[in-house]
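Take a look at the structures listed below.
Please treat every number below as a calculation from the coordinates, not as lab data. Small disclaimer: the values here were computed from a predicted structure and weren't measured. Cβ atoms are built from the backbone, for glycine too; each structure is taken alone.
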Structure I
Amino acid sequence: MPELERLRADHAAAVLAFELANRAYFAASISDRGDDYFDRFADRHHALLAEQETGVCAFYVLVAEDGAVLGRFNLYDIAGHAATLGYRVAQQVAGRGVATASVRELCRLAAAEHGLRTLRAATADRNAASRTVLTRAGFVLAGPADPADLGGKPGTWFQRDLS
């Protein structure tokens with residue numbers, strides 16, 4: 001059974017493998033991270049861990065029994081009992097309820113471990129799968145998103161009250 005784990009230094013190789021294996025899949029619905037992301041992955045991973053230590057963000061990975069990363073689920077810009085949610089799952093588990101179950105679990109962790117009361121998430125309007133994940137996880141429409149926040153794509157903000 002996959003488990004949602006707080007991002008650690010020893011996840012680096014599995015996270016990189018996840019990102020590389022799913023690069024084309026992700027690029028079909030969200031902006032590609034670019035070659036520099038992969039070339040400097042070790043530095044970026046260390047930077048994420050340092051940022052997580054400040055409490056401004058909380059990064060999680062969904063880890064399979066064999067240690068492979070199946071998804072990333074992140075809380076960004078934590079402030080005033082609120083945060084922004086971002087997530088991505090591997091193509092091999094897409095459409096199986098994995099993202100919905102993990103977002104629900106992250107909502108529980110956001111309240112219990114991080115004291116959050118509100119989560120927001122933006123998704124491109126053409127990303128029907130992500131919109132479905134959010135609504136099934138209890139998020140409601142909150143208004144239009146700035147296309148600059150979504151790689152130039154029109155989108156929508158969703159919100160969930162955790163209290």
Structure II
Amino acid sequence: MEARLNLFENQVAAKVMKHLIGTNKVIMDSGLPHATQELVKIRASQINGCGFCTDMHTKDAAHAGETSVRLNLVAAWREAKVFTEAERAALELAEQGTRIADGAGGVPDEVWANAAKHYDEEQLGALVCLIALINTFNRVNVIIQQPAGDYVPGMFG
């Protein structure tokens with residue numbers, strides 16, 4: 001299976017990807033815990049059916065020391081006892097922010113309030129931007145049918 005478009009050879013797409021990757025670096029350097037960042041990326045990618053991002057972020061998380069138990073339970077986080085209350089709040093916000101079209105009125109106030117109990121303003125800003133960014137990456141990869149399975153941690157820098 002080949003991707004419909006090479007994002008790094010297409011002149012316009014390559015410029016956009018450079019900015020998106022730069023945006024990701026800003027989020028990675030924020031005060032939002034890296035483990036939470038990867039969990040959010042994985043959950044949004046699962047919801048969006050993005051195999052490439054699911055592969056990438058589960059491998060990146062494992063490479064950073066995340067356990068296989070937690071990685072295997074991300075999709076069933078509500079029933080799992082292995083996530084902190086803060087991680088659960090971030091996962092709920094990620095789900096609601098990814099499924100905006102499914103709920104009238106957007107993200108419910110109680111979901112936001114729960115996240116705000118666990119994260120400060122800087123972390124909330126990073127979390128919101130992270131959810132938006134991973135959804136962008138997911139959509140790009142799904143549209144071009146980017147194949148999954150070959151990602152190696154660190155291969156993009």
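Using helix-only ellipticity at 222 nm (-39500 (n - 2.57) for each DSSP H run of 4 or more, over all residues; to 500) as the calculated read-out, with -20500 as its value, let me know the right label among I, II. Going label by label, the one that fits is II.
Given a value of 2.2 for distance in nm of label points 7 Å out along Cα→Cβ at positions 34 and 98, point me to the structure among I, II it was derived from. That value comes from structure II. Which one of I, II has relative contact order in percent (Cα under 8 Å, 6 or more apart), as calculated from the coordinates, equal to 19? Among I, II, the structure yielding 19 for relative contact order in percent (Cα under 8 Å, 6 or more apart) is I.
When Rg/Rh (Cα atoms, Kirkwood Rh) is calculated for each of I, II, the greatest value falls to II.
Each of structures I, II was scored by mean count of other Cβ atoms within 10 Å over residues 50-57; the highest score is held by II. Tell me which of I, II gives 31, 22, 16 when you compute Cα extents along the principal axes in Å, for residues 90-137 alone. Of the structures listed, the value fits I. When distance in nm of label points 7 Å out along Cα→Cβ at positions 2 and 82 is calculated, the result is 2.9; to which of the structures I, II does this value belong? The correct label is I.
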